[in-house]
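Novice: Each structure below is given as structure tokens.
Just so you know, all these numbers are worked out from the coordinates, no wet-lab data involved. Source: prediction; values computed, not measured. Cβ atoms are built from the backbone, for glycine too; each structure is taken alone.
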Structure I
């Protein structure tokens, strides 16, 4: 399967300039999240956004097809742009007790791989490490991979996120809550 993905990526390779622009977009996104500029971050999302983080199961080698929950099963996130706006309003209202006081986050984005998907869109995979510190003693580390579809747009950012699938490496979620974005 990985060999097929590598071959497909090579067949739809992006230029060095396109790859650089995509990386800079992902780094801007991380900076907005870490700076708590959630309203600006949401503007990086397309109106037809699908933002999903399925749950990972511990399975044996023969069951890898069911390692992740399917679209009709539970997920940590399964959001639209409108859902993200509702979450932002709750954060701004002071009623989001899980973020009082606010978390301090750092998103590290690495191993960015991109391929052209046609019609001004790109398929982008990246690895992430998200660190969160809350209150005095709570720290969380979330590590995984993101599968994004980006669309070229006429904005300063240059792209919008059409879809994001977040795949955590952890099978057991140890954080107290998931009140921040990946």
Structure II
């Protein structure tokens, strides 16, 4: 059984953390993220660290203990370093371009796909690589998954949108009858 919840979350300089009831508000510069603990855990902010403890010895509270500690740690990492996901486009005629806060994708359909992303997320395209950057791990991952979902890589030729570090298992095509 993991005990990740026992470890305190260190608050680096420049990051402000406030507690408003069951909601933790993390702020650095103009970026602000919130975490709602929904009453499953007790939170104490002391000496540049956040300490989580389960509200009761109930199984559900203990399960959320490590989860909320990890979510708080992810928010602090996002505010200090940020999160990045890179997608690769493979296929003849497959293209991507950024226009304002719209990602325009041409993925072999009869029409281009226009994906509108939030203002706090930065998307850039260089050749066939789409880079998605932001402070929220969940939002960056969700946008990357949605863009990949428009044309997932297929196993025969490898055409489609895939994560840069993703490995596609290729299949052999049908062999011709002789």
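Novice: For distance in nm of label points 7 Å out along Cα→Cβ at positions 28 and 52, which of I, II scores largest?
Specialist: I
Novice: Of the structures labelled I, II, one was used to calculate FRET efficiency 1/(1 + (r/R0)^6) of positions 92 and 148 (r between Cβ atoms, R0 = 30 Å, to 0.05), giving 0.70. Name it.
Specialist: For FRET efficiency 1/(1 + (r/R0)^6) of positions 92 and 148 (r between Cβ atoms, R0 = 30 Å, to 0.05), the value 0.70 is produced by structure I.
Novice: Same structure, new question: Going by percent of Cα pairs over 16 Å apart, for residues 84-131 alone, which of structures I, II comes out largest?
Specialist: Structure I comes out on top.
Novice: Taking relative contact order in percent (Cα under 8 Å, 6 or more apart) as the quantity of interest, name the structure among I, II where it is greatest.
Specialist: I
Novice: Something else: One of I, II was used to calculate semi-axes √(5λ) of the Cα gyration tensor in Å, giving 41, 21, 12; which?
Specialist: Clearly, the read-out refers to II.
Novice: Taking mean count of other Cβ atoms within 10 Å over residues 20-27 from the coordinates of each of I, II, which one would give 17.2?
Specialist: Going label by label, the one that fits is I.
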